[in-house]
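Multiple structures follow.
Every read-out reported here was derived from the displayed coordinates using simple, explicitly stated rules and does not represent laboratory data. Every value quoted in this text rests on a predicted model; they were computed, and no experiment measured them. Cβ atoms are built from the backbone, for glycine too; each structure is taken alone.
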Structure 1
Amino acid sequence: MSYVLLALAVFGLVTSTVFAGMVLWAVPGYLRERRAALAQLAGRPGFTPPLTLLKPLHGDEPGLAAHLTTFFEQDYPQYEILFCARSADDAGLKTAQQVARNYPQIPVKFLATGGEPDYINAKVASMEKMEAVASYEILVVSDSDVRVTPDYLRAVALPFADERVGAMCCPYRGVAVEGGLWARLEAVGMSVEMTSGVLVARAMEGMQFVLGPTMAFRRETIRRMGGFGVTADYCADDFVLGNETYKLGETVALSHHAIDHMVINASFWSSLKHQVRWMKSTRFSRPKGHFGTALTFSLPYGLLAWAAAAWLGHPWWGLALLGWSVATRWALALAVGRLVVGDGSWFGLLVLYPVRDLMGFGFWAASYCGSRILWRGRVFELLPGGKMRAAGSRE
């Protein structure tokens, strides 16, 4: 039995090392593209078509006013911001109105869908309402828990200079809003684990999806796919929108510009629920790829190798294999977390990320425990293909 466990551990270390090698191979090409993009942006005024920024809101969040402020302080000649919530009395919408009063030069509209929407994914109703009144033909969709720099919109617009591009998205680094161990673990997973998977998918088959924190589309592309309503019954609406763009034969671009994705799940339980929900969503949206994700983690196999080798009387060999598993995680943390998304937390990258790798395997395993998720206080059941249906409310 010990030899079987050791063989399994070595197999997992080989596959996770191959994955790390694929990521490290993809990084230099991405960095070359970033240098080229920055050179283009340096030539002013550059490509700056008018943009409509869509901001769906649902309640207030820690730091929301400060995050929204960054969207009003863009170095961009012409854009508007549309906010939409379920109710005109939504706390998040009230915060947005307070921020907007400080920037009267920025055109802004405040909308409400009016009560409980017909869609399972309530966000979609807000997206449809904002698209209907948008003034411009490039739509930039940004989550409420995002913080950006003044050059953000210039970076978002740049890929659309290529007429073949129908959609784009930005990589992101996780930022723990209020600090705390669990939020920082989740944040470093965003910075390294998520981005590593995106780089490998992009290198192997091209971008066939977008990333939700910031995604942008040509209005014509959205209408060709049937409008934002095509995602009405899906949890992973970002995956669906990007995949539908790809199916239309249009290019999905990954920007050179990384944004801050704010992690507001400070407690262990809230962070756990969020990450398991995301893993379950991925399992149903991309079942084959998600199953293979188990072979990209390293620490679980390193620990298993250590235990199995010690059982066989070779603890030093086991420690060497465990050390190798940690070394591959450090390589990813530095190449992806530091160079690609610019995460400046050395403690997070070098100390927490190996721990997050071990936790990630646990979240992956947990994603196969049932098909129900808790989202916005309601329980939903995920269906094959990534759709979901209401399964009752949280008590």
Structure 2
Amino acid sequence: MSNALENVTVWSNKRFVQLFWAHTISLVGTAIGTAAIALLAEDLSQGSGPKVLGYTLTIRIIVFLFLGPFAGSLSDLIGRKFQMIVSDLLRAMVMVALFFVNAEWQLYFLAFVLHLSSALFTPIYKSIIPGIVGEENYPKALAYGTVAYNVSDILGMLIGGLLIFYFGFEFGFGVDAATFIISALLIAVVRFPGSSDKKEKERTEIFFGIRRMFSVPGLRRSLMLSLQVSVVGGLAIVTTAGYVKNELNMEDAFYPVAMSVMGAGAMIGALYFSRCKASCQRLWGLMILPSFMAILALVALAQSYYVLLFAWLISGAGQGVFGIISNNLLALNSIEKERPHIYAAQFALSHAGWGISYPLCGFLASEYSFSVASWACLGLMLITMVPMIGRRS
């Protein structure tokens, strides 16, 4: 990887540490803000909270899919650091604006701005890390990012619940805004990897990254891995609550336990994979896809909460490992000045999988059963294998 700074560990790399904490702090704030937005949605439309949240989730997917590719081209024009700082500040402004929302359409508009800011921030953040930590430490950096995401989600929801209970959901918006401002300040003092200052026409074309994602075998494999994660992840996110409550006839408290097990699996899998030798990593890479298909068949056939916990643990571990492999393929098959475009394209295209799995799983689980949704996801998993047959990165 070009322009990579050689370090013994990622934690001795000051620039990585600053970016890591900037991202982690904003993730915790986002989790708190998510809990607050859910309560605001219910407050705006009594009994229609799920509908409002469903619409905001749809807005998220549309923005990521259709506007995400612009992130790379915009970074060419205004610079990656400035783009990330502006994105953080925009998200902070959205959180402040949520204090004054009194109609559903206002929430939808702010959701659009919030998700657009995330689409302009996240792929650029990911594109910077390879050039900062170097090729050898990149898998470890990705693993720590996975841990940060899952821990911040769990802690953020817990902290958010306590803050909202004692101070009201509006307080959550203020905390979220503060975390984005702190993130912007930390990013402002980081020295980013050097890149070409020349604005080559090819690099500023909006669809450059998308063309590369489909034309380069390694990048195409990265995209397929992301789509496979969206299939198993989408099934869990959309159907677990209804399955536990309505089909297994268990208390609501068992739902977050199941999702926490999946998060724990992702953390354990990512950390273990990042510390494995190359031969062990190759074995893991070969085992994950068959494991995904096996657990989809297992939960479809066996109606049991303990089977579900085991399946979600394996699913989480696989998602954590595939996330590292996918992002590593992006870095290995691109150079520094291409990465904003490549990561932005992958970010946008991978959300197409979530855009399919969310509504499909929701419809099938609601109209038929969790088992039917699981079999459908197994079919989708087989379809994602087709572009990978006979191709190696």
Structure 3
Amino acid sequence: MQLDEERLRKALRKPAAYGADLDLDEFRLEPGGRVEISEDVAGAGVEVGVDFGKKDRLTTFFQVDHEVLYRAVQRQFQGAVELLTIDEALEKHDWAREYFWRLKSPYEDKYTALNALHGKGGYFLRILEGKKVHVPIQTCFLTYSRDLIQNVHNVIIAEPGSEAYIITGCTAHKEAAKGLHIGVTEIYVKESAKLNYTMIHKWGPGFHVRPRTGILIEENAELTYNYVALGSVGSFQSQPSARITGRGGTFSANNIVYLDGSSDMDLGGEAWIEAEGGRAELITNAVVAGRAKLVNRGRVVSEADETRGHISCRGLMLSDEAEVSAIPCLTSRKMKAELTHEAAIGKISEEQLFYLMSRGISREEAESLIVRGFLDTSSMKLPDHLEKSVKKIVDLAIKGF
């Protein structure tokens, strides 16, 4: 895609459609210096599901600020996976440029425009045709320098008949008390491919996050798109958009959120079902504490027969100062489409507490058990070892809520 620089500079003044607006001049484009993988840097990765102690056995990509510190495909996956930096991909493959800015417009808002003008880093990941990789591919983005804009662009291609699990951790080091993460991600799931893409985010009260994600799902392809957000964030705004263009394509988006402090999160998702037999499901389970504010938006549009779509939003409030809004939207343009939604917001049930306490469990332990049960990971369709890891991360994040 040929970019219009003048139009991009005009778009730098365009706020996002939803969520808190930011003054980009409060942040800087360049980091303070080079970062090595020290013990505390590696530890920050583990907190979001990326274990660098196992990097010699896993296909791994690790970027700190603007610099890729580690990138490797293990020998057993060579010929099945191609993992490159963005610059390497554009230099190696003439056709790779066709996959950039195809699913997201660089003129959408100030964040995409800034990414198009000043983006640095990100990965190009390709699972080759017919290859099945069931050991997780792990990627991690860490912001280390204070006030920095980490501004990355990722492209993922699951070629026809391929299968893979990707786990991505994004976080900020304690040194980066304030910052902005912009991540443009374009995901292509081709005919009969199956991809499970799981993100785990843990930021901080002074951090702002603006993911921009476009997804294309072809015939009989399947994408399970999982997002886990834990703890505090200054502000967050995201609305990944999926198009199901092939017959029998399936999109399942699962958000698990534990939000506290004074966090401001506008979390959305939309699915456009353009082909017969397409399926889309948008599920959010959120626990909101402190003075945190969550707006959850979901939209499913059906433009073909024999399609199904469902939106579910459940919010559990732990504080009278918290706020949760659920905004589901369904649009059908065909009589044979079936679209449904459900939303529920409430507090911890006294009946559930009484039941657990009557069996000798303290009130604090009972409340903790209910919160953990509410943040159920079963819909994420993870293999057992990955599901156990994600559950452990969630448990540690909400310990002693």
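Below are the figures for this structure:
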quantity	calculated
Which entry (1, 2, 3) yields the derived value 3.9 for distance in nm of label points 7 Å out along Cα→Cβ at positions 170 and 226	2
Structure with the greatest value (metric relative contact order in percent (Cα under 8 Å, 6 or more apart), set 1, 2, 3)	2
Structures 1, 2, 3, by distance in nm of label points 7 Å out along Cα→Cβ at positions 26 and 130: label with the highest value	3
Label whose coordinates, when helix-only ellipticity at 222 nm (-39500 (n - 2.57) for each DSSP H run of 4 or more, over all residues; to 500) is calculated, return -27500 (choices 1, 2, 3)	2
